[in-house]
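Presented below are the structures under discussion, each in the form of C-alpha cells.
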Structure P
Amino acid sequence: MKLIRNIIVPILLATVWISLSEFVRNEFLVKSYWRSHYESLGIVFPSAPVNGAVWGIWSLLFAVAVFIFSRKYSLVMTALISWFVGFVLMWVVLWNLDVLPPGLLFFAVPLSLLESFVASFIVFKTAKPAGSI
C-alpha cells in the first residue's frame, strides 16, 4: 500500500497534469505554429492518435523523472532540472532536425516552466519525503 500511496499516486497525478498541460498548449495555443512550420518544410504535422499515445508515454516518463529528482532535490531544483531534461533537451533535438518552429518558444518556455513546477509541486505534496518511503 505504501508503494501505491507514496510512489504510484504522485507519479500518476503528475502524469495527468503534464498530459493536460501538453494537450492544452499544443492543441489550443501553438498548433498553428507547428502546422505552418511543417507545411513550410513540405511535410505534414503528425497528429494521428498514435502520436497522442506516444505523448502520453512521454508524460508518464517525465512524471517518473520528476519523482526521481524530487527524492534528492528541493522543489525549485526539481522543477528546474526536470524542465531542462524534459524540454530543453527535446528542443535542441527538434532544432537540430529543423522541425522546431522558433516562434513557438515564446509560448513554450514559460508554459513548460510552469508545467514542470506544477508537476514537481504535485509530487512534493503527494509523496512522502525520500527517507520515509
Structure Q
Amino acid sequence: MNEVLEFLKASKVFFMATASGDEPKVRPLGFVMEYEGQIYFGVGRQKDVYKQMKANPKVEITAVSQDAKWVRLHGSAVFDERPEVFEAAVLALPVLKDMYGDPAGPRLGAFYLEGAEAVFYDMQGNARQVAL
C-alpha cells in the first residue's frame, strides 16, 4: 500500500475513470491520503463524478512518474462520509476546508477502493502487481 500511496503523492495529479451509462469519463484528481489502513481519495458530492460512482462504483485510477513508470489501480469505491474522515482530509490537504468546510456548501465525498488491485508498469511492458 505504501508504495502505491507514495507513487500517487509524487505524481501530484492522477486520473480516475468512471462510467456514465455506457460512456467512459476520465478526470484528474490530486487528493490522496492514508487513513485507517486504506488509501482514500475525494470528489465533490455535488459533481457528476460522485453520481456516476454511486450508480457504478467500479473505478480505475492511473498515474505516471517523471521516469515514465505508471501505476493502474482499480476497485469499487466505498464512500466514507464520517466527520473524522473529513477532518483527516483537511489535515492532509488544508485547502479542502475552504472548498468543503461550509455545512451549507459543497461536501467532500471521501472514498477508498474495496477489492483494490494495483499494478506497476514500465515503458518496456513489464508489469508488477503489488499488494494493498
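Derivation of every value follows stated rules applied to the coordinates shown; laboratory data play no part. These figures come from a predicted structure and were not determined experimentally. Cβ atoms are built from the backbone, for glycine too; each structure is taken alone.
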Among P, Q, which structure scores highest (criterion: relative contact order in percent (Cα under 8 Å, 6 or more apart)): P
Origin of the value 3.1, where distance in nm of label points 7 Å out along Cα→Cβ at positions 56 and 72 was derived from one of P, Q: P
Entry that produces -7000 once helix-only ellipticity at 222 nm (-39500 (n - 2.57) for each DSSP H run of 4 or more, over all residues; to 500) is calculated, selected from P, Q: Q
Origin of the derived value 19.5 (mean count of other Cβ atoms within 10 Å over residues 8-15; candidates P, Q): P
